[in-house]
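Once you scroll down, you'll see the structures, which are given as structure tokens.
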Structure 1
Amino acid sequence: MKAIAAGLFGTLLMTGALYLLTAITGKNYKVVGVLATMVTNHTTPDKGLTRKPADLLTGIILHYLIGVFFAIIYFYLWQAGIGRPTLSWSIVFGLLNGIFAMGFWFTFIRLHPRPPAIPVMSYVMAVGLSHVLFSIGVLIVYTL
């Protein structure tokens with residue numbers, strides 16, 4: 001249960017930061033919307049994000065399930081003696097997780113038949129770096 005709560009909180013923290021970045025910059029870093037659009041292949045004719053509630057629900061569920069999955073991996077690694085639940089190790093895990101996410105997103109966007117119009121390189125970088133926030137969120141819940 002702790003891993004589930006940690007994954008949900010870490011994902012919420014990360015997602016909130018990306019939506020705040022969207023509001024500040026005017027660029028599209030809406031990770032749930034991008035994921036929903038690409039997974040359902042419902043890019044709008046003007047290359048925008050899907051607005052269909054079912055698609056967005058799919059994006060939310062997938063995004064949070066992935067977060068819980070990675071929180072479980074963190075817990076397993078800590079229990080196996082790989083890293084420790086500390087801020088420095090969380091940053092390391094977040095950077096490694098972020099590098100994985102960057103590779104995934106870059107490949108997914110490039111191979112997708114109809115990706116939405118997003119600032120690809122800055123999106124990939126923002127999503128990658130936001131995984132440090134995810135890891136810190138996981139740490140916060142784990143240590144409570």
Structure 2
Amino acid sequence: MNDKVVSFIRTVFAKLFALIFLGLAIAIIISLLMSVAKGFLEGTEFMQIFLSSVNTAIIALALFELALVINREHSGDEHEENAVASLRRTIPRFIGLVCIALSLEGLIMVIKYSQLELAGNLYYPVAIIASTALLLAALAFFLHLTAK
């Protein structure tokens with residue numbers, strides 16, 4: 001196939017996926033605002049509203065970051081020869097954001113289970129936090145192996 005055709009198809013699909021993820025992030029933000037407003041109107045406890053909104057906001061941020069990465073890395077005329085350099089530039093930001101989301105989820109679960117006195121269920125958030133640590137270690141190993 002012609003390089004210009006492949007580049008055009010690549011750009012179109014990158015823009016399409018970036019728009020899909022951006023649309024999902026916007027929809028999640030709108031849902032977040034509606035659930036916060038509904039929580040205040042129903043008189044739900046502030047801490048409960050806060051804990052549920054943090055999770056939703058982090059997911060929206062991760063989708064937004066994914067849309068930015070896809071748009072920047074896969075749409076454009078220049079074709080980067082070094083794929084490893086491209087991965088070293090984009091993967092740490094996304095994996096870092098996922099690790100933040102997982103850490104917050106684990107900490108929120110610890111807080112929730114301790115408030116509800118469900119100490120027997122604490123192995124779930126501990127598993128999430130341990131998985132996050134493993135993911136960060138794998139990212140560090142990847143960056144070490146791909147160092148110049």
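Observations
- Origin of the value 25, where relative contact order in percent (Cα under 8 Å, 6 or more apart) was derived from one of 1, 2: 2
- Taking volume of the Cα convex hull per residue in Å³ as the criterion, the top structure among 1, 2 is 2, with the largest value.
- Parent structure of the calculated result -30500, given that helix-only ellipticity at 222 nm (-39500 (n - 2.57) for each DSSP H run of 4 or more, over all residues; to 500) is the read-out and 1, 2 the choices: 2
- Distance in nm of label points 7 Å out along Cα→Cβ at positions 54 and 94 - highest-scoring structure of 1, 2: 1
- Once mean count of other Cβ atoms within 10 Å over residues 6-13 is evaluated on every structure in 1, 2, the highest one turns out to be 1.
Bear in mind these aren't lab numbers, they're just calculated from the coordinates by the rules spelled out. Given the structure is predicted, the values throughout are model-derived calculations rather than measurements. Cβ atoms are built from the backbone, for glycine too; each structure is taken alone.
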